[in-house]
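Take a look at these structures.
Since every read-out is calculated from the coordinates, none of them should be taken as a lab result. All values derive from a computational prediction rather than experimental measurement. Cβ atoms are built from the backbone, for glycine too; each structure is taken alone.
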Structure I
Amino acid sequence: MTTVKSSKFVLVNKADNVLICCQPVKSGELVVIDNQEYRVNTAIDVGHKMARVAIAKLQKIIRYGVPIGSATADIQAGEHVHMHNMKSDYIPSHI
């Protein structure tokens with residue numbers, strides 16, 4: 001089991017339900033942030049999001065303290081949040 005320093009992710013705003021990846025993270029890594037453990041189930045690239053908490057389908061994705069889109073499926077804490085499980089509420093998403 002690999003434990004990753006919390007510096008691999010950043011919380012931009014306390015209201016955010018996602019964390020932003022600052023360094024690539026491999027699938028299977030254990031990330032500990034503020035004493036919360038997250039098992040990363042897929043690789044996450046820099047700039048991508050990871051769920052900070054469980055996010056229900058249709059719930060807003062909050063980044064920068066504001067909604068940036070909606071979940072298209074239930075998302076577990078520690079799961080990669082991107083075009084496969086969220087959509088923008090403002091611009092068309094490309095699939």
Structure II
Amino acid sequence: MFGILVSAFNVALGFVLRTVVVKFILFFGLYFVVQAFVPVLASLLPKSVDIAGLFSSLPDSVWFFVNMFMVTEGIKLMFSALLTRFIIRRIPLIG
């Protein structure tokens with residue numbers, strides 16, 4: 001009976017050490033790598049885009065539909081989604 005319990009404990013301990021701990025260390029390291037590269041990628045993006053100036057040149061008839069369809073919020077969501085997709089694809093195990 002004691003041998004069965006020791007064997008079950010060894011199997012459980014082996015599972016934890018081989019899979020759970022290794023995955024935790026791997027994903028913890030990947031988290032810090034991604035967190036370190038986001039400011040580097042953000043610094044490489046262009047900073048002098050005058051989006052407000054582009055929107056201010058639109059006539060009032062176009063502004064009505066831009067506001068109705070919430071285009072400005074949609075553009076912000078699209079850029080953040082594209083940046084998130086880019087970052088996720090750079091992770092070796094996921095992308």
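Figure out for me which of the structures I, II the number 88 belongs to, where volume of the Cα convex hull per residue in Å³ was derived from the coordinates.
Clearly, the read-out refers to I.
Which structure, out of I, II, was distance in nm of label points 7 Å out along Cα→Cβ at positions 70 and 86 calculated from, if the result is 2.5?
Label of the source structure: II.
Name the one structure among I, II that helix-only ellipticity at 222 nm (-39500 (n - 2.57) for each DSSP H run of 4 or more, over all residues; to 500) of 0 was derived from.
I
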